[in-house]
Structure P
Amino acid sequence: MKKETISSICQQKFKKCCLDLENSDTRVAIYFERGRMKDIYWKNRPELKRLANTLIKDKLLTKKEADLALGHQQKSARRIGTLLETMGFVSKKDISKVLSVHNKEKKNASQNLFNI
């Protein structure tokens, strides 16, 4: 995938578009809205780099709390970060810090995947 291809998608001014890309190691979905990249979803983010595991590793969350929140997540459509904050397990500030690192990692994963 070349930079020009993604650029042409952006210039098309699609209302909404999802570009699924993968190689042997990485799978990403890049979401576009109104001609701009809206989000990148790293479909096969390593288990140890997922939000709950990162918070456990950083000693901001216990395994028991994570399991409880993940159980609730299976019954709802809410994101795990929202549940962790709502349940009072992790502050919004701590979630934001971890998610900022996650955002950089998923951007790097997609860039490395396609040599953008």
Structure Q
Amino acid sequence: MKSKNIELPYTFENLLKVLESVSVKNPPYFHAAIANWCFEYVEDNILKDLSFENKLEEKAYNIASSIDNEWEVFLENSYTLEELQDIDIFSICLPLEWFEEWTLELRSYKEKNQ
């Protein structure tokens, strides 16, 4: 059963784990839950004055911010305000290719910066 909330600390490794989970046969998270977790990831880092422990964490912040932004743009471009008020937000899915790209970008960055 898919989760509407992601209960993980905001780290590079957890972001990678969440993104990789989209490609499994029965993904554990709704796309809306991932977008919300990314929003909270960004907010958490803003509250910490964007003080990153290392380059990996900064990259994760940037990817999480991109996911949050892409979710908002996708909703705005795909649905009217009236539709968004009536739709189950957890039924909305982003293109899977986007998750593949974000995952690849994080993996590549990790390989280059370890």
Checklist entry - If helix-only ellipticity at 222 nm (-39500 (n - 2.57) for each DSSP H run of 4 or more, over all residues; to 500) is computed to be -15500, which of P, Q is the source? => result P
Item to check | Computed -1.01, -1.10, -1.20, -1.29 for log10 I(q)/I(0) by the Debye sum over Cα atoms at q = 0.19, 0.20, 0.21, 0.22 Å⁻¹ - originating structure among P, Q | outcome: Q
Next on the checklist: Looking just at distance in nm of label points 7 Å out along Cα→Cβ at positions 60 and 84, which of the labels P, Q belongs to the structure with the highest value?
Outcome noted: Q
Checklist entry - Thinking only about distance in nm of label points 7 Å out along Cα→Cβ at positions 36 and 68, which of P, Q has the largest value? => result P
Checklist outcome for this item: relative contact order in percent (Cα under 8 Å, 6 or more apart): greatest across P, Q for structure Q
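Read-outs: derived from the displayed coordinates by stated rules, not from any lab. All of these numbers come straight from a predicted model, not from anything done at the bench. Cβ atoms are built from the backbone, for glycine too; each structure is taken alone.
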